[in-house]
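Heads up, there are several structures right after this.
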Structure P
Amino acid sequence: MIIFIGILWSAYWYVAGYGLRAAITGWFDQQQARGWLADFSDVATAGYPTHHVTRLNNPALADPVNGTAWRADWIEFESPAIWPGRQVLRFAETPQRLSYYDQTSTIVADELIAELQLQPGVSLVLEKLALTAGAWSVTENTTALAAGDTLSLIMAQTSLPEAYAITARADGFTPGDRLRALMNSAASLPQSFETLELDMVTTFSKVWDRSALEDSRPQPVAIDLRLAEIKWGGLRLFAAGKLDVDAQGVPSGEIAVKAENWRDMIDMANAAGALPDQAVDPVTRALNFLAGLGGNPNALDLRLNFRDGFVALGPVPLGPAPRLILR
């Protein structure tokens, strides 16, 4: 009986492994037929008897419509042999290249893993995505853009299928020299952030499924920002609030903001070009008055108001609101 069950399980494992392998390679063929660059050098299957591990060597993907491209030395797809809907994607620790038109970034990460929980069915609706990594870095043309000790990103479907709870955390986040120079902060702030966290629920125009990659991205229609927290040296920034987003990506609503050592933030915004020189003095005077009303001249409790396509920090207009569109 044991030998008979072993033979049946082996037959199932090989058939299921062949089907999973054919589905992955077939998806690449489908994207080629749609005009993408979708290629790999070879494929192998392992993991017997408990798992299926499908490894693609030298995968490359490029979408000519939106100008994005990605390539790596290898990628592995691992799933329990009993159910392929729980996929674990392991990425190469060698450099990966992510491009947007003529801009190419190089990503290097230790133990970069994406865990996918998908609903049964051909549409492959995303129930949960968890992306984790050890030490990581992003560079562009040998210039460091950012790095960190760890990275954690979780996106989980809520009781409303189109709404996803999103949390993110980066320990030891270190901005690159270009970002520090842009913010005129190289000398005044420590090398890395103490805290960089995000907790929010985002409702999209449709569920995330295979069409999000093959056709069009789901677009945000409502954002419930529970908490965004940044601690960088003497700078402290906390934000929470709710936004509605229209079909053109224009947000409306309010975000409550608490900032400590806000004068340094004005200097950084001015150095980055977000705040014109002629606006620095009026903004400083207005915020200084508002901070005085709160009893602590070094702390601000204000609201980011999004109305009619524009954004204002309390009574101070900042300009056009950013468009929240996923390309």
Structure Q
Amino acid sequence: MKKILFVFTVALLAVSCSQEKKEYTLAFYNVENLFDTINDPNTWDDDFTPEGKLEYSSKRYENKLLHLSEVLSSINKKELPAIIGLCEIENRSVLEDLISQKKLKKGDYSIVQTDSPDGRGIDCALLYQKSTFKALSQNFIGIHIPTEPNYKTRDILHVKGVFAAKDTLDIFVNHWPSRRGGMKESEKYRVFVATQLKKAVDQIQKKNLNANIIIMGDFNDEPTNKSAEEILCATNNKDTSKPEALYNLMYDLKMQGKGSYNYRGNWNMLDNIIVSNSLLSNTNGLHTNHQNGKIFTEKWICYQNEDGTYVPSRSYSGPKYYGGYSDHFPVYFQLGY
């Protein structure tokens, strides 16, 4: 009888373990000019060389890699992020150096990277743990403005894959045009990029209304701006009856006065994470919730301004080297079963 009871107990424990909830961290980080020290004659990277005005030495490059690995490995102290979206990276080489850092190496990350026509040579990338995500396809949405054929900016990276051997995910990594020249004056470029992204999302949802979609990136716009809210139609509407609707996990944080980037003392939520409602309404499979959007703001990655505000500790400000982490905070959320 005791033997039967023991076997029954083991069986129950096995079922319990198989039904145990699992959460995964997904993050996005604008890493502020992750360049190597080699001069590329095809891009404007001369400053980021030992001979350039920034005196970008191997020591400074290695320090940058170390700092970024410290941040990414600390977002979730229990385990490394399953998926990491990045922007402002120069090439595949810097990504390989990054994932080889001691604090990230155990993540066994694969790399998908764009090769955009951006004049500075900066791109978007996706890092994913091979044990958690299997990439099925990848493509790059080029930004070609008919009325301005010489305008160049970063491509949108689109990766489709299977997450945790169960659910299919469509992930978009973005770095939209900057606000250089003025927010209003440059808005048309971000609106155009948002339009191209919305077309890609619509095509996916036309085939599968319940497709699981994640959009992450530095929009250089906030959740309430035209590009994100009106064109992309990503809101903070918590009605999950429409699986095709898009929800911005950072929207409510913006309304609370928080941000991922500090410009002249003002917080801007430029780094956004948007999910399809299918991930919010799903109770039996892969899902997240409306409150899951987070900003990583530990004081050790900050610089304290004269007014006492803790802002992202950046690597450079103009030509002056500070040896910090990035001028943006990372943003992240959890997906679970």
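All of the numbers you see were taken from the coordinates with simple rules; none came from a lab. Since the structure is predicted, the reported quantities are computational estimates derived from the model, not experimental observations. Cβ atoms are built from the backbone, for glycine too; each structure is taken alone.
Comparing structures P, Q by distance in nm of label points 7 Å out along Cα→Cβ at positions 55 and 191, which one has the largest value? Largest calculated value belongs to Q. Set P, Q, criterion mean count of other Cβ atoms within 10 Å over residues 23-30: the highest-scoring structure is Q. Structures P, Q were shown, and relative contact order in percent (Cα under 8 Å, 6 or more apart) at 8 was computed from P.
A value of 0.50 was derived for FRET efficiency 1/(1 + (r/R0)^6) of positions 239 and 311 (r between Cβ atoms, R0 = 35 Å, to 0.05); which structure in P, Q was it taken from? Of the structures listed, the value fits Q.
Across the set P, Q, mean count of other Cβ atoms within 10 Å over residues 63-70 reaches its highest value in structure Q. Of the structures labelled P, Q, one was used to calculate FRET efficiency 1/(1 + (r/R0)^6) of positions 223 and 263 (r between Cβ atoms, R0 = 30 Å, to 0.05), giving 1.00. Name it. Structure Q accounts for this read-out.
Computing volume of the Cα convex hull per residue in Å³, for residues 87-278 alone gives 153 for which of P, Q? Attributed to the structure labelled P.
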